[in-house]
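Below: a set of structures, written as structure tokens.
What follows draws every value from the coordinates through simple rules; no lab data is involved. What you are looking at is a predicted structure, and each value in this text was computed from that prediction instead of being measured. Cβ atoms are built from the backbone, for glycine too; each structure is taken alone.
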Structure P
Amino acid sequence: MSQDRFILSAFDLNLWCPVLENRFAVDDLEALQAIVDWDIDADPNFVCLYTIEPDELSAVNQRFDVGFDRDGLDLPEIEVCLEREPKGRSIRNVPYLVHTRLELPLTLEGRKKLARLTNPDPRQEAAFDRWVDKGVLHKEVLVEPVPESLRPYLMDPNHTGDREVYYALKGEEWRIPAMNLLWNAGVGWNEHFERLEGMLFGYENWQNDWWNAHWNEKSGGIGGIAFFCAVDAEELRWMELAGFKALPPFGRAEIQIHALDPDDETAMASFLAEDENAVALARFKLSFDRQREVLEGNASGPWQIKREQIPEINRHLKRQIDILLRRSEM
């Protein structure tokens, strides 16, 4: 029987971080829905984060044999949350401790050198501010106005700017202007900026190495949209001889490219199968300027690329081309 996996977590509101997590299998989504009053219309895939009340927690423990002991934590302010475990890759699979949702305790320990909160929950900001009042943390708030061109598309017309709230231990304040300078450099984000950001947050060199390698594998590199196209045997051979540093001179007048999720093997296989002559699926990334020209107002694709555009596109590749799927593997 197919089972979905969910995670119950106890969240400490004083330190604003999870202190206990319990993963469990669900063989009856409707039974879980009945317990947490899940709104299938608002959340058809059950991917939102739900706050669980004590009576709901008791029902989940009993129905799914979870054994989640909230009271055993003996902490004054605990909130229990339920979330569906994402399929594919997750920050829980990273081979080191990711700072996300652990910002405050890691900053207080000195393991995290800088925390940046964007439009934070007032309760989260208050949790940090208690340590500012004690003279342990330094705080700065920067407001980034929303560009006029984007305001007609805002869900909240009163949202005119984003609050970037920075916290650092005393003596590490220099990281705040350094981070702000990095974010306002005025060029497209890339793996070098990603590494500098990681260093400012306090990640170690090997962790930054792993993170960049992970994104190279997952999406073809840091920043921007990954494009996919199918290639035939001759085109694949040409790319191999070129060290996968350029797209081949296609014999077709136009090629079709897509944006696909590299974790969705079904979608990738389906796209490859559409072309009976294709033997492999290639992925490439472009500089931001060239990417905008390709999109031309179409954010979801597919896109048509003319054969004569290929030399110019090759001049703007961000890194090598990856082969994600071969027909022999399907």
Structure Q
Amino acid sequence: MRVFVAGTTGVIGRCLVPLLISTGHEVIGLARSYGAGVAIEALGADVVQADALDHAAMRRAVRVAEPDAVVHLLTAIPPRINPRRMSREFAQTNRLRTQGTLNLVDAAQQAGAKRIITQGLAYAYDPDGQGLATEAVPFWQHPPKQFGPVLDALRELEDLTEEAGGLVLRLGHLYGPGTIYAPGGSFVRQVRAGKVPIVGTGDGTFSFTHVDDAASAIAAALHGHVRGALNIVDDEPAPVREWLPILAELLDAPTPRHIPVALARLAAGGWGVAFMTQLRGADNTLARRNLDWSPRYSSWRQGFAAELTHAARP
């Protein structure tokens, strides 16, 4: 199968391309610049050059690639996010999820691609309700102001994917090489410095996804006909009060302190507090059944240990 990947040099793309090539696929990566093209070629993929936000250029690039399938992994998320400036720092990613998705889906359809897969989020679910969120649970109905534009962009990405008969893979909090949870990642550095507290009772529930598991889910989805959206997360969603102290212990970092919500709101704003206290975990039952997929790391406990056991100090 010829697979066109937009976002080849991102943390998922760098795992996905070798996996696809090793299983017999031909991969064509989208490059915006010469440097990105060199990096894509180093992964073993062919290259077409275009700006994802340029509609005509995307049509030409995908037409040249002649793909059977198109995978959209484009983001521009900063390595460290200030929750008070989230709407500003996610502005480019929001454009890639809206205009970029529109351009890519249109180009894929014009080129005759039979499969379209896009990257969504499994931690945008409405926190009101009981238990883990299935794919039927709506996105956050009344989100903190800073998260509003991100949700709007995600909804548009999902609508465009659905209209094209594609599949959205809703990923959890990514960890592994190149992420904020990697040994040199921004979140790990903050935990080492004792700067990540447990806010309130630490009820925010995280569903984690190792980058290798995200890549394997995409590879599995290429061969099926599943449409709509699927949660690609591990089997053990956990509240911050549970996973953060374990992460700190693996890093030989200070035990996270507890701070009241009011104090956290002054420092991190409404979204920062919601992120640590209100997120809802996601259920991966449908993905396991419909993709015949299972995560390599069934729990963040195993994954964190594998990635960070020897990374207590830089």
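Tabulated data
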{"read-out": "Test item: mean count of other Cβ atoms within 10 Å over residues 64-71 calculated as 22.2, pick one of P, Q", "value": "Q"}
{"read-out": "Comparison of P, Q by relative contact order in percent (Cα under 8 Å, 6 or more apart) - largest value held by", "value": "Q"}
{"read-out": "Per volume of the Cα convex hull per residue in Å³, the highest-valued of structures P, Q", "value": "P"}
{"read-out": "Entry that produces 23.4 once mean count of other Cβ atoms within 10 Å over residues 96-103 is calculated, selected from P, Q", "value": "Q"}
{"read-out": "Read-out mean count of other Cβ atoms within 10 Å over residues 112-119, computed value 17.9, structure in P, Q", "value": "P"}
{"read-out": "With helix-only ellipticity at 222 nm (-39500 (n - 2.57) for each DSSP H run of 4 or more, over all residues; to 500) derived as -13000, matching label from P, Q", "value": "Q"}
{"read-out": "FRET efficiency 1/(1 + (r/R0)^6) of positions 32 and 272 (r between Cβ atoms, R0 = 35 Å, to 0.05) - structure with the largest value, from P, Q", "value": "Q"}
{"read-out": "Winner on FRET efficiency 1/(1 + (r/R0)^6) of positions 56 and 280 (r between Cβ atoms, R0 = 35 Å, to 0.05) once structures P, Q are ranked, highest first", "value": "Q"}
